[in-house]
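Read-outs: derived from the displayed coordinates by stated rules, not from any lab. This structure is a prediction, so every number in the text was calculated from the model and none was measured. Cβ atoms are built from the backbone, for glycine too; each structure is taken alone.
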Structure 1
């Protein structure tokens, strides 16, 4: 158990440090978005580009990983959306809850955990997971939200889907993945000075990302909404890793370290920008509270998962 705590405790201590720094006004709230943008635009893309550019394309792409992640997430999305609609949830809120169940915080939360557990494949797993999320999970989740929210405005699902590639391709981490894959495909190598710079940025990504998560949780409301949040929490922390694990078991085997990395990524709490989507569609307090509750609960569920795996 001490070995498990040695993995999870640093993660949540950094989150708590970020929360305390903003809660006690050591760091102004206004600086938190800037720290988040540093991770999003510099640190994480630097890590991804540095990792992928050193690999061969056949060592980067793993069809088993991508298929298990995609099928498990699609299955959960279908079950979640159907369940919330049968529960007579308003369509936009049902879509938002489903998004929270299938979109883990891969770069800010998942990657630091992978560095602690499966360091040898952490960069590859991060890139593969983000490819699946960028090409499948994010566009589909956004399409559902856009479709239901704009249904009264006569905007079709096809029109919504036409605008999604542009949005996705503007994500700096997606750009870094595509550039890194191109370097791996052509077997190009970055200049040593640039490689060192990217490595330095990458080493800063995990700590700053966790600090930002903690800082972002300050002021998240929980009162009176816990009942509606629990299905999303259970879907994200329990159902998602179970369904992805089922796909790993059913599909042909692949690298065991990547199997473990995928299972851990599926068990992560939802993405830290979840409240931004909630705010855009009129459910900011629900999304912020769900993120807080799920992140706190993840300390228990991830520790149990690691204990079970070991």
Structure 2
């Protein structure tokens, strides 16, 4: 579908950030993106617009920002908060469709910076009705777009024990995945698992021990959420599209919140920088090959002050890469 423009009144960045959640690693993201007044930028996960507002604050009248979000609540928020902002283009859908959206705008190969802030947003976690958190009882949904695809409850009601165990192991690195999967299948023969509290209690009841400082259901909730929303598949799909989208000197900034995401990003940047790995007996790179990205510095994490102000920043990792000139 064509992107939808939301035109907004001017706003105060400080007032906006006070009203919204705290965008993670904001100063480091802005430094990484090196905002140009007339540049073209992409925010792959609008959320409640914290990063987007800061980017817009630094753009001039000719600059533009394309922002993606699957969540109807985020789109409604953008439509209200930024209704008179002509520099912002909202696109309903996944950033996995980056290439087609940019082609419609004529931005391919012209983008100066792309931000991907991965995972679930703070407003989604805080809304019990969305079913993302075991800390708040609500319907077991977990869909970033609640209008698309099966909910977590629907999937758990029909998946086999083997399928559930595979998801818990692959996306949550849960050592007791088979034990949890068997308990889920057994429980649903008595009554559906329909709420976050039900699932959290069930997982906690079957684990043999408790990891210090971590709820027993943490890995299971992470795994099911990632699977339901195809998060890793969409990340793997968007990274090559991002390289094609960037102008020479353009930058890609990715914020990850767990090792599975960060591993994908780290390997992708490494492979784009050093090229295809050749067999030991063929040490000469094919003629004409040039690096498509180069890493900018090392992985960055939130400092102590930011973690104190925003505990969710504790696990955030920022990686930055640049398209060579």
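Could you figure out which one of 1, 2 the value 18.8 for Kirkwood radius over Cα pairs in Å, for residues 143-246 alone was computed from? This figure was derived from 1. Supply the structure label, taken from 1, 2, corresponding to relative contact order in percent (Cα under 8 Å, 6 or more apart) with the calculated value 35. Answer by label: 1.
One of 1, 2 was used to compute FRET efficiency 1/(1 + (r/R0)^6) of positions 95 and 175 (r between Cβ atoms, R0 = 35 Å, to 0.05), and the result was 0.65. Which label is that? Derived from 2, not from the others.
Taking helix-only ellipticity at 222 nm (-39500 (n - 2.57) for each DSSP H run of 4 or more, over all residues; to 500) from the coordinates of each of 1, 2, which one would give -23000? Mind dumping the intermediate values first?
Details: 1: -23000; 2: -12500.
So the calculation was done on 1.
Here Rg/Rh (Cα atoms, Kirkwood Rh) was derived from just one of the structures 1, 2, and that gives 0.95; the source is 1.
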